[in-house]
Structure P
Amino acid sequence: MYTTMAKDFALNSHGKQLHGCLDISEHLENVSKLVEKHFGKTNRKSIKSLDEAVSAAWMHDVLEDTNVTLKQLDKLFPENIVSLVESLTDSRGKNRRDRHLRTYWSIRDCPVATLIKLSDRHHNQERSLEYGERWVAMYNQEFERFSFAFWRPNEYVDLWTELFSQQKRMQKFMEF
């Protein structure tokens, strides 16, 4: 119901931005596909619909990386979607680590926000590994904190299996 609108809004808002070495549209599409693939694979109750989850996935970077405001999102999208996007947006902080630690707390109690964050990290790591980007070192260094914040038993098992596999590949990448 809102997915097409969210996709169009996100792509128009981001314009020609790059995400690593790829166009932002490729990143947002990959994150959205991962969310769709793994939606509902949690043992926690979730009141969000698949449409809301995929819509938020398309827009997960829009507040952080564009001039879009929360007020603009409020006018266009339902509260459930806007609250997901807002929770996924980095909090203010003195550096990346501080911003992430503050943000993780707004995400971890919501299974759908967690799924979007895991999907985002999955694509970031995969892209960095595939193209040999300098971000591999950063994602490798952050992985322990990231997994500590978001891992829960029997939740998104297939996605976590892939993330842990990427971690092993990042460690090998760092050996060279």
Structure Q
Amino acid sequence: MPAAAALLLAPDDLAELRRWERSSQLPAVLAQRARILLLAAEGITNTEIAKRVGVSRPTIIACRRRYARRGLPGLPDRPRPGRPQTVRRTRRAEILSVTLNPPPTKLGITHWSTRLLARELGVSRDTIARIWHEYGVQPWRAETFKFSTDPQLAAKVHDVVGLYLHPPERAVVLCVDEKSQI
């Protein structure tokens, strides 16, 4: 089987592909396709590119074909057919808004779980999980202070602070914190 000819890239495309290859913001598949095309432009064979990039030869051929037909705009994946979204944009915004606000105190929790929020809003747990994943929302990892739901918190804090301020005679006061964010 004859080796594929070196791929000719426009100078602007070459510079853009180099940016794509280094980018940590683009989808990994675009960085991979950029690397494939850059190696093809160097005249490296499809088999060697496949070994270096860790993909099959048909993937290399398809990538070269995409570029030849449509240039850089042809490299990203096109939207695939499938069931349309059933949760409208306004409902998604409502779910995100409720997620990012503290739950009602009557629930006795510091942040939402998919099950509780789904029950509260009348949607499925999977819908909540899908929307959280789509927007990168992780309420359990919020980097803000969470108020305790313990009704005895004030009394407990008073006792602990009292130990530090006025420790018993000949006593050593140690603190073991089980919650690292406090």
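Only the coordinates and a few stated rules stand behind these numbers; no lab work does. Keep in mind it's a predicted model, so treat the numbers as computed, not measured. Cβ atoms are built from the backbone, for glycine too; each structure is taken alone.
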(message) To test your reading of the models, identify which of P, Q gives 19.8 for mean count of other Cβ atoms within 10 Å over residues 35-42 when calculated.
(response) Q
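With helix-only ellipticity at 222 nm (-39500 (n - 2.57) for each DSSP H run of 4 or more, over all residues; to 500) derived from the coordinates and found to be -15500, which of P, Q does the value describe? Working shown, then result.
Details: P: -22500; Q: -15500.
Only structure Q yields this read-out.
Have a look at P, Q and say which one yields 23 for relative contact order in percent (Cα under 8 Å, 6 or more apart), as calculated.
Working: P: 23; Q: 12.
It traces back to P.
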(message) If you rank structures P, Q by volume of the Cα convex hull per residue in Å³, which sits at the top with the largest value?
(response) Q
